[in-house]
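The following blocks contain the structures, represented as structure tokens.
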Structure P
Amino acid sequence: MENADVNVDVEKVIQKVYHTKELQTILDDIIKDFIEQVVLMNDRELKEDRSEWLKVYGGYNEKDEYKYETCIHTLAIEIEQLRRYGKIIYDVKDKEFRLG
């Protein structure tokens with residue numbers, strides 16, 4: 001069997017395996033949130049555990065109509081923490097627990 005007989009939609013295979021279009025959409029949304037909101041945040045606003053804040057104050061649930069936007073904003077905040085402080089901020093209660 002020769003390769004000429006095989007008809008493969010390479011773009012379809014790439015999307016099925018790597019999900020690049022979906023990933024690009026998510027990254028574009030993170031960049032938009034970063035530019036419009038997060039980069040303007042001061043250190044007081046950024047130096048908190050975003051995940052813990054959501055658990056305590058966010059009322060996060062599966063039926064939240066803004067769940068996607070909340071997740072995008074969280075990722076943008078954590079990226080800015082990584083850029084600004086070289087790490088993502090976590091509130092660690094147990095002093096013997098180490099993050100890398």
Structure Q
Amino acid sequence: MASDSLKTQSKRAKELLADAAELLGERGLAYGEPAINHLRIAQLWSVYFERAIEPHDVAMAMVLVKIARLVETKSHADSVVDAAAYIALFGELVGKDWDDLDAY
């Protein structure tokens with residue numbers, strides 16, 4: 001699964017994406033609906049940074065965190081899987097209608 005090191009087990013892109021999809025399910029159980037969680041984070045960051053932050057901005061910022069970590073440790077499978085999951089969330093969140101929170 002996602003915790004396997006890329007050094008010990010080379011994975012194909014489809015396997016990494018499957019791991020990312022599984023991770024989204026696991027994290028959803030722990031943290032709730034990802035869209036709502038990213039909205040909550042965006043609201044908190046907006047207060048802290050004193051400017052509007054959108055939920056998709058949160059997802060992209062997390063992608064960049066994972067990329068920064070991969071620059072240091074390219075073989076860290078968890079960062080690869082996490083980055084894939086966050087970019088998928090970005091794709092989902094960028095087109096959301098945040099006025100319809102009842103959809104969640």
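One of P, Q was used to compute volume of the Cα convex hull per residue in Å³, and the result was 200. Which label is that? Computed on structure P. Assign the value 0.98, calculated as Rg/Rh (Cα atoms, Kirkwood Rh), for residues 36-75 alone, to the correct structure from P, Q. Computed on structure P.
Here relative contact order in percent (Cα under 8 Å, 6 or more apart) was derived from just one of the structures P, Q, and that gives 32; the source is P. The value -16000 for helix-only ellipticity at 222 nm (-39500 (n - 2.57) for each DSSP H run of 4 or more, over all residues; to 500) was derived from one model only; which of P, Q is it? The value was obtained from structure P.
Readers should treat all values here as calculations from the given coordinates under stated rules, not as data from a laboratory. Everything numeric here is computed off the predicted structure, so don't read it as measured data.
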